[in-house]
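Please treat every number below as a calculation from the coordinates, not as lab data. Predicted model, so just to flag it, every value in this text is computed and none were measured. Cβ atoms are built from the backbone, for glycine too; each structure is taken alone.
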Structure P
Amino acid sequence: MNKRKLISFDLDSTLVDPTYTSFVWEFGIPQLYAKKHSISLPEATSIVKAEYERIGDSALEWYDIAYWFEYFELPGKWENLLEEHRDKIRPFPEVKEVMVDLAQHYDLIVTSNAAREFVEVELKAAEIEGYFVRVFSATSDFGQVKKAPQFYQHICEIMRRNPAHVIHVGDHYEFDYLVPKSLGIEAYYLDRDGKRPQDSFAVTDLREFAGLLKNHQKRWVKRLIGND
């Protein structure tokens with residue numbers, strides 16, 4: 001097992017503002033549908049969203065932009081749609097600073113529920129892809145629609161880490177906090193809106209998260225040398 005601890009980051013709403021993905025699904029695809037059928041954007045949006053809901057987020061197709069392009073018979077390529085709106089990809093203000101800091105002491109990875117097509121574009125556009133030793137997509141890599149216990153178990157096995165040597169942070173209370181915590185992973189709930197459930201280990205941004213890790217490391221070193 002690797003002795004260097006591993007930090008796992010969720011992507012959307014954790015490292016990167018969710019505006020981009022929302023825009024692609026809720027505006028980009030409906031806009032193409034509206035042009036194809038010569039209907040208004042509100043009408044197209046209503047039709048497209050109804051089809052999203054019919055499939056539901058428990059199906060892998062729900063996350064697959066190539067599937068929706070084929071399903072709606074949209075013109076052009078989905079890759080072009082992702083590139084067209086990449087100017088809306090923005091990392092949160094503290095992200096680069098925190099990545100530079102933590103990468104000196106930990107191995108960093110991204111573990112996202114989003115399809116790999118989105119993950120790769122977002123990391124590159126946000127100019128943070130170089131900080132991560134691996135990137136994992138629950139849907140693309142493991143055929144899982146949620147970050148269930150098996151997802152984190154796969155990550156630990158692939159990265160050759162005991163769960164006790166893994167730290168995870170993300171904005172979904174169940175899948176980024178409760179699930180990894182149940183496996184013995186040191187989990188943090190990222191609550192940028194300040195709605196902290198009392199039973200969670202919550203942080204309001206990644207700067208606070210990094211600060212907590214530093215404090216824990218200092219206490220561990222003091223105990224190790226017998227000064228605590």
Structure Q
Amino acid sequence: MDIKLKRSLLALFFPNRCPVCGAIIGSMERFCISCTGKLTPYTGTSRPPHTKSFTACFVYDENIRPAIMLLKRGVCGNADYALGMYLAEKLRENGISDRIDLLIPVPMSRSGKAERGFNQSELICKVVGRELGIPTARSAAAKIRSTLPQKSLGRMSRRVNVRNAFSVRKPEIIAGKRVLIIDDICTTGSTISELAKVLSSSGASEVHAASCCRTQAGRKNNASL
């Protein structure tokens with residue numbers, strides 16, 4: 001079913017809401033006008049180690065935090081659509097979408113996914129992939145051990161926390177492919193960097209990365225990556 005028709009029909013029974021303030025908005029809208037005006041575009045140029053490029057849409061701050069928290073609390077709402085569409089547009093604008101063969105969502109542990117009910121990175125990948133026409137390989141990589149919440153750790157401890165946490169289960173899927181790791185938020189880049197290293201060593205020809213939001217240096221936050 002066409003995405004516009006699907007969202008229009010769903011809005012008849014479940015009104016579309018702004019994932020930041022909860023105001024009712026149009027079926028194809030992402031955020032309300034007021035909240036959209038408060039979002040801060042990310043303009044940084046740094047990238048996590050082991051990645052060819054990094055793309056982010058917004059600075060992670062108090063204005064975008066409610067949308068991210070919806071996903072992390074296991075409530076999808078309109079957050080995956082809003083964030084995914086903005087990310088797809090940014091990837092198209094900076095030319096990265098033309099250099100990608102496959103999307104890889106940052107995997108969660110089985111227990112983490114069961115507790116939340118979904119992997120928010122997979123939901124964002126679904127929106128991005130549909131918009132850009134790029135397939136998603138959800139089962140190519142896996143998180144093979146549980147880790148401590150990254151938000152409770154310092155920069156160096158985050159790196160140690162995710163070391164050897166990921167594995168490529170289906171190397172034949174990524175062999176020779178230009179892959180794009182996608183997550184909701186990036187802080188130090190430790191998680192993305194560790195996954196990128198594993199994907200590269202398993203045969204990916206290029207590893208790019210993207211997140212809907214990224215924190216700025218020196219900004220206090222409750223991010224988890």
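Annotations
- For distance in nm of label points 7 Å out along Cα→Cβ at positions 56 and 104 computed as 4.9, the structure of P, Q it came from: P
- Parent structure of the calculated result 1.7, given that distance in nm of label points 7 Å out along Cα→Cβ at positions 144 and 184 is the read-out and P, Q the choices: P
- If Kirkwood radius over Cα pairs in Å is computed and equals 17.7, the structure in P, Q: Q
- If helix-only ellipticity at 222 nm (-39500 (n - 2.57) for each DSSP H run of 4 or more, over all residues; to 500) is computed and equals -10500, the structure in P, Q: Q
- Which of P, Q yields 22.8 [mean count of other Cβ atoms within 10 Å over residues 120-127, calculated]: Q
- Structure responsible for 2.9, with distance in nm of label points 7 Å out along Cα→Cβ at positions 88 and 176 calculated and labels P, Q on offer: Q
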